[in-house]
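Take a look at the structures below.
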Structure 1
Amino acid sequence: MFEQLFKNIDNILHTDSGCGTELDYVEQTSWILFLKYLDDLEETKKTEAALAGKKYKYILAPEYHWNTWACPKNGDGKLDHNKALDGDDLKDFINNKFFPYLKKFRAEEPNTIEYKIGEIFSELKNKISSGYKMREILNIVDGMHFRLYEEKHELSHLYEAKIKNMGNAGRNGGEYYTPRPLIKTIIKVVAPKIGDTIYDGACGSAGFLVEAYKYLTENQAKLSSSQMATLQNKTFFGKEIKSLAYIIGIMNMILHGIETPNIRHMNTLADNINDIQEKDRYSIILANPPFGAGIGREIQQNFPIKTGETAFLFLQHFIKILKAGGKAGIVIKNTFLSNTDNASVSLRKLLLENCNLHTVLDLPGGVFAGAGVKTVVLFFEKGMPTKKVWFYQLNLNRNLGKGNPLNEADLAEFLKLQKTKANSENSWSVDVTKIDQTTFDLSVKNPSKGGEVALREPGKILEEMGRLDKERGKILNNIKRFL
């Protein structure tokens with residue numbers, strides 16, 4: 001229904017001087033789709049109000065309705081070229097009137113559509129330099145609708161594909177994309193229920209929240225109106241610092257059926273964790289926080305364990321903000337399990353003493369395209385100390401990469417064995433009393449492998465080096481074209 005329309009939009013953006021990357025394509029498509037979604041939402045609410053004998057009050061002023069500025073229609077329902085803005089007139093209207101108007105929407109309550117409007121349009125700008133190309137895009141988007149389930153379903157599917165492509169486009173895009181098979185597997189282990197509050201403090205494109213919503217709706221025979229209201233308004237919560245990811249996350253949740261996403265645009269780590277109260281806590285945490293050093297001292301003062309490693313600060317935040325009895329599934333660098341610096345040792349001790357770290361999933365390299373680090377998933381419940389940790393080492397007979405990504409079948413054995421914490425060639429348990437009580441080292445040492453680290457064959461390493469050299473050559477050639 002809409003796949004060709006998305007391709008047509010990308011083709012137009014590709015020829016516009018203001019949009020140079022896949023990241024720009026997704027960002028610019030997102031704000032236009034959002035305004036079309038908002039128009040459809042307003043029209044639906046107007047119809048519902050009329051059926052209830054009430055009058056609906058529009059959020060946007062009449063001159064900013066989609067059918068006024070974007071695609072005014074004539075009596076035949078076709079674009080009225082006499083009223084439709086084009087070229088510089090359209091560009092000037094968007095940049096100098098429409099965006100400033102939308103930025104003013106700042107409600108005190110963050111969980112309203114008005115607040116989202118103000119936040120989104122305060123954080124981005126129109127990068128489409130040609131008003132004529134903007135006109136072409138508006139005409140295409142005008143043919144997309146958000147009213148029927150089938151329409152929303154296909155748009156959400158296509159939007160997910162765009163996010164994935166953005167993740168593959170480069171390092172920055174990859175920060176926003178966690179492979180969906182991994183997210184689905186984490187959610188199945190954590191097993192949230194309707195009534196839980198689900199939180200991701202580094203939500204990126206909201207993949208965890210979207211998949212949790214799908215898990216909760218698809219595993220129910222039929223949802224009552226009160227259950228659906230709970231899912232819409234009281235279940236999913238996120239925070240995201242980066243503007244583009246924030247916008248994409250909101251759009252992704254909207255397209256998947258969550259009308260007013262509870263995502264806040266903020267730096268999660270800027271809040272002192274000692275200020276977290278019981279009312280602020282969540283029963284489920286699902287997250288893949290960003291990796292990397294360089295966090296300044298000012299931010300580190302918000303945490304009892306001082307470290308410049310972003311992911312370690314996030315882990316402290318997650319432990320603190322999780323309710324007693326709450327469950328978590330969190331992706332983190334595998335070096336967390338073995339680093340001997342004071343922060344790493346203190347953080348492992350904190351986790352083991354305050355939570356039951358019942359499962360560690362050890363992932364192979366290549367799960368995260370371009371990340372260059374190996375990762376593990378920590379599964380824990382807060383409120384009881386850890387007595388035994390069950391490890392599962394995902395050993396695949398192939399190298400993962402862009403053309404050969406992780407799939408759900410790869411994780412099927414893990415899901416099966418995790419239910420009973422069974423031992424196998426790839427899984428084993430470690431008694432916490434038997435680990436070093438000064439370092440709390442939790443290194444992945446598969447007893448069936450003799451504790452040896454599996455190294456790649458020299459031929460495979462050379463093969464990958466050759467592939468990377470080719471990719472670098474392509475990138476340099478592309479750069480040269482623009483010089």
Structure 2
Amino acid sequence: MRNLLAVNWLRRLLLSPWFWRILRLGALGVVLTMIAWGWHHHGIPGVSVKDPLMYTNLATHLFWVWWMMGVVFIALLLGRAWCAVCPVGWLNELFSRLGLQRSLPQWLRNFVPVTLILVVLQLSVYFFTIHRYPDYTAILMALTLLLAVLVGLIFRKRAFCSLLCPAGAVMGLYARVAPFQLRVKDGSVCAGCLDKECVSGGRVWSKVTFGSGIFYWHGRRRDCPVELMPAELRDSAECQLCLHCARNCSNDNILLGRRSWLADLFPGGLSASESFFFLVLLGMLTANFSKVYVDLREAIFWLPQQTAALLGWQAGGYYLLATLWVTLVLPVLLLLPGLLVLKLGSIQVASTESGPPSVGEAERLSAPARSPGFWASLGMLALPCIPLVLTAHLLLALVKVNAKAAFLPYVLQDPTGVKSYLAMNVMQLVPQPGLLIPIDILKWLILLLLLAGLGFSLLAAKRVAGRLAGVYSSRVYLTAAGLVLGLVGSLYVSTVIRWLFVR
């Protein structure tokens with residue numbers, strides 16, 4: 001498992017372009033099918049329930065239960081492996097071959113655009129509850145495909161994935177801790193390689209035999225869609241595991257397989273824009289996690305509620321305030337104790353017992369020590385939080401799949417969801433689908449997973465602290481990280497206990 005490409009039959013399968021084309025084409029077919037079955041379905045005439053098709057229609061069920069939740073399980077074990085199959089990124093790459101092939105401007109090569117897209121999606125959930133209605137979900141998927149095509153016609157390669165795809169950015173964070181990677185076997189082999197065809201692709205002759213005829217053509221192999229050099233990879237945050245580099249490498253110097261957990265928590269921390277994305281993700285997950293704990297939820301949303309009431313704003317104004325609060329202010333407050341400890345820990349106090357210092361010594365003592373800024377400190381604090389955030393995301397996905405997966409047979413029999421809803425809730429001909437895992441087992445599983453995620457985060461903090469020599473002392477960093485993990489972890493644990501154990 002340390003190198004899947006060392007297994008001959010698996011290597012032939014994974015490096016076959018047709019294997020991936022069939023998977024992507026099948027995934028694109030599923031997306032188009034979801035759009036078709038959800039496009040004109042909003043509700044059921046004569047039924048007073050606002051969202052009767054939320055889990056019985058093919059579009060809402062497959063997209064919000066299986067797709068959006070399933071990628072979390074994939075990211076836990078395989079990092080960004082879903083990007084290799086994703087039909088949206090594939091469509092973007094196909095159209096980029098026909099377009100203007102402009103390079104993405106430098107000012108767009110960060111996480112700010114994708115973070116704003118994530119905030120817009122949160123606003124759409126608040127204002128339009130797009131996750132409850134098949135037609136809204138179908139419009140969202142259609143717009144995503146349209147944007148992928150438009151971006152492909154303007155920019156080269158998979159610009160959509162780095163510019164506008166929140167799922168890719170989330171999986172990039174989680175790939176830092178996932179036990180799966182693509183790396184080179186021997187860096188010296190890459191250093192001596194002059195062609196670098198793993199990235200550039202290179203030209204190749206292809207042969208096709210048709211009856212008695214043999215046809216040759218000269219084409220170019222596919223190159224890296226995100227322009228990464230395998231020998232320079234230090235983390236798995238950007239690699240989309242397309243395996244173009246493995247197909248192109250003439251030295252068979254690429255490995256793909258298992259590694260240790262938490263392998264990419266390097267000391268540099270997250271960049272400023274990725275820290276911004278992490279803040280928004282942390283706030284949204286914490287708010288969603290607290291929904292089942294009424295007292296905590298009311299405490300979290302108390303300030304935007306009171307502000308909206310004071311300003312006389314209706315629901316729309318409150319939703320706007322709640323989004324800004326959840327995505328920006330709340331996560332900063334959660335990280336603030338750790339940031340204050342790091343700031344205080346960077347203050348240096350010097351004393352002398354032999355009288356006043358000399359002139360040179362006085363200048364040295366009075367020179368301010370350069371400490372990391374706000375975003376750099378936040379990026380360092382974010383690293384050990386990733387396992388805990390991933391665990392919270394995983395638990396939300398587990399609860400959703402456990403509660404709604406049993407609807408799948410009804411969805412496949414009736415993609416519109418109308419007959420299934422009427423049979424279950426109006427005529428009561430069939431029972432409501434139940435849970436896959438009983439609640440008495442699920443609650444212990446959730447608690448154990450959450451405690452395991454917290455333990456991994458504490459271990460990650462210890463590892464990161466050992467690599468921050470010259471930036472922060474281990475004691476200061478561990479104190480800061482411990483405060484943040486203790487605060488966020490206590491919110492999550494108390495929610496689980498109140499929701500599942502105190503009923």
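Only the coordinates and a few stated rules stand behind these numbers; no lab work does. Only a predicted model underlies this, so the values are computations on that prediction, with no experimental measurement involved. Cβ atoms are built from the backbone, for glycine too; each structure is taken alone.
For the reader, a short list of remarks on this structure follows.
- Which entry (1, 2) yields the derived value 78, 57, 47 for Cα extents along the principal axes in Å: 1
- Comparison of 1, 2 by distance in nm of label points 7 Å out along Cα→Cβ at positions 28 and 44 - largest value held by: 2
- Taking relative contact order in percent (Cα under 8 Å, 6 or more apart) as the criterion, the largest value within structures 1, 2 is that of 2.
- Among 1, 2, structure where helix-only ellipticity at 222 nm (-39500 (n - 2.57) for each DSSP H run of 4 or more, over all residues; to 500) as derived comes to -17500: 2
- Winner on mean count of other Cβ atoms within 10 Å over residues 308-315 once structures 1, 2 are ranked, highest first: 1
- Looking across 1, 2, the calculation of distance in nm of label points 7 Å out along Cα→Cβ at positions 100 and 156 that yields 1.5 traces back to 2.
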